[in-house]
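Here, each number is a calculation from the coordinates, and none is a lab measurement. It should be emphasised that the depicted structure is a prediction, and the values quoted were computed from it without experimental measurement. Cβ atoms are built from the backbone, for glycine too; each structure is taken alone.
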Structure P
Amino acid sequence: MDIKSISFFTFGCKVNQYETEKIKNLAQKEGWKVESFGKETDYIFINSCAVTHIAERKARRLIRFLRNKFPNSKIILAGCYPERIKKDFSYLDVDILLDNKEKWEFFNGDELSFIPSLPQERTRALVKIQDGCNQFCSYCIVPYLRGRERSKPQDLVIQEIENLISLGYKEIVLTGVRLGAYGHDFQDKDALSKLLQKIIQYPEIKRIRLSSIEPMDITPSLIELAAEEKICKHWHIPLQSGDDEILKKMKRRYDTSYYYEIIQRLRKKVPYIAIATDIIVGYPEEKDINFENTVTFIKKVGFMKLHVFPFSPRPGTQAEKLTPLPPSLVEERKKILISLSKDLWKKYAEGFLGKEMEVLVEETKKGFAEGLTDNYLKVVFHDPSVNKGDFVKIRIKEIHEERVFGEKLRDILYINT
């Protein structure tokens, strides 16, 4: 049988990124020749996103581009976009449509298949431990695309992490569609905490990062673990709105008082913790006062960064039926929040001027190194001797246009081998 070549492209979240890497490894295991994206291959696999209409539009643009550039390649559209449109893809110029289950089956696997990772020049490894969501927020299509909440058994997670340790990874990023619901289907509300405690025991793992966690899923045991040395001091906790009326209409399961209390408890454990969040701007019933309340609450919390998303009506959701706000108003509010986010980041970063921080080097070029602190500051410093994967002690010297500059203090703390 002729060996077929294939390349991969990913849209969307960390879960999608993780799944593409696993499917790529599965394809190689099944005898496919995996090439880097951009080369002409027999097949092109697009792992898509459908959380917004913009994500779907990006996929359609890419399909048109690829069809023109590689007319002989077969295009596979996989993931959440096919999950939404089911089998009706007559308006898409693709050859194969695979939903979130079929994209694994195409390569004779499933989402729980143990697929050993392959050596790569990376410092952080994603590990998906959970999928699905039972929340059905009024604006969100994810539960319809990803199904009910389900958790990867702890022994499979540990098997995967041990494989990554054998490849030299020092930082693990745990991810899931609703990460904090890990273990709920096992009737264990503290399953995530127990998993973290188990991973902490591996001396080879220097950092454990949580990709995103909902405020109602942050348990007392997780807050206790926040101060653990290996747990990264950057937590992404979606807010969506800082107004209680809008939160209720969105069918979020908390109010601003509950959210603020969670943040205060985390900061009591880790005063310098970085809190990032998601904000939906322009929800259909968001009045001026609702938006003003959101801005006020954002300032009160003092986030490190905002990820701002204009409301996108999604088919089948409750909010789809609501009358949208004028696009110009949504754009105006979006600009206000993006500007505020820049101010918040600068204020947070400036709090570390002169401080000693540990950086995990992710890139080196022309004598300069770039890496992340555990609280997600990307730091650039000069040192021709360091390599990817090294942990280096630096002092923060300068903040300039959303970039952090530092200087190396002493010898490398941990050498990547």
Structure Q
Amino acid sequence: MSNETTNPSGGQALESHSNASTTDDAQPLCDSAQTSLWQIGKHIPQLDGVRGLAILIVTLYRFSKEIPVDSTIGRALHSFFALGDRGVDLFFVLSGFLITGILLDARGTDGFFRNFFARRSLRIFPLYFLSLLLFLAATQWTGPFQGIYQQASENQFYLWTYLANVKMSIEGAWCFGYLDHFWSLAVEEHFYFIWPIIIFCCTPRTALKFALILALTSAVSRTLFAAISDNGVAPNVLSIFRFDALLIGSALAIQIRQSNGLKSLRLPALGLFPICALIGVTLTVLDKRVLAVGHTVWPVLWACVCVWLLTGSSRSLLSKFFNSPALRNLGKYSYAMYVFQSPLIPLAASIISAETLATWTGNLVLANLIYMATMFALTYGAALISWHLIEKHFLALKRWFPTSPAATKSKAESYYLGSRSVTST
């Protein structure tokens, strides 16, 4: 997510890395408070719940787009579920936090890059490429489903190469039909190619500066582009315009490993949260994209939530909410749920649709709610099958690519399910 790949000290980059343990910049391992939820090396199930919330609201948003707005209740529900679009920002912030944590904890180990990229590949590629085979190849050979992914098929080169968001930005259009949401997976993949180099070459304090400066650059450049261009898609999907959310999460991961942790951010987060919520909710409800401001305020809002969660105790209401079994379970299957949710719409159309349900219920709003619940269940079921048939078997191979000398040390890796990001909507 960064456009820098070297330490500002030039030839001293690798030397700075190798000597990191003896510099003031690299004192990242002090826990900020014994009572805080976050402690280095400790599995935090609440972060699974954070991911679960993200996939919950994104999935409900995905299936709510046809709720009629010709009634008060319809407009209210449509606006409420539209907020789920911002779950992608939560995926990005969480991904930046977790991936940066993994990289920081693995600094100085043998096979830093090899192990990181191998583990990312095992997590992301099997489901991603198998799903493309299913949607772009297998369905084209099956009579009833021929042509349902025609847009994606015509532009499939960009899907296979993780350039879907680049194609969208160039065209200024959504070019992939029911696979449009793959843009966010491309954003995260681009981040994985760049950010590990920054972490490897820089001390934590320098990496923190990079994260903040690049996040600000991303947000400002996005706003300026939105102001001077009539391309309404690029600010939403182009990697350099969306890196700020991932970099905000990265900054939190670096700061939490410093001696003072995130405690000093609790009060600013408390003040920023209502401001960001007011702006973000207002823009979403009014369906306004004023200079892409929403892409700035929502990541900050989610970062505020993470600050309060991670610096609070396990007995806090926020911690208990994210530790709920339902959210943690959704978090476990979130990657596949994200991949499958939109493609399932045309696949299931011959069996279930809001219009068909409306003939039974006599109420289109109620029919849409039933449709949403049914499609959510189908998405969850598909993700469950994917986990047991595909994902967990590839994840088992991660043991050959430890991220620290002790293979069990970096448990943070198990939090992340590719997101993406998710990604990405």
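Across the set P, Q, Rg/Rh (Cα atoms, Kirkwood Rh), for residues 209-320 alone reaches its highest value in structure Q.
Given that distance in nm of label points 7 Å out along Cα→Cβ at positions 153 and 185, derived from a single structure, equals 1.9, which label among P, Q identifies that structure? Kindly include the intermediate steps, with their values, before the conclusion.
Details: P: 1.3; Q: 1.9.
Source structure for this number: Q.
Given -1.17 as the derived value for log10 I(q)/I(0) by the Debye sum over Cα atoms at q = 0.13 Å⁻¹, which of the supplied structures P, Q does it correspond to? Source structure: Q. If helix-only ellipticity at 222 nm (-39500 (n - 2.57) for each DSSP H run of 4 or more, over all residues; to 500) comes out at -10000 when worked out from the coordinates, which of P, Q was used? Answer by label: P.
From which structure (P, Q) was distance in nm of label points 7 Å out along Cα→Cβ at positions 145 and 369 calculated, if the value obtained is 3.2? Spell out each step's value before the answer.
Numbers: P: 3.8; Q: 3.2.
Traced to structure Q.
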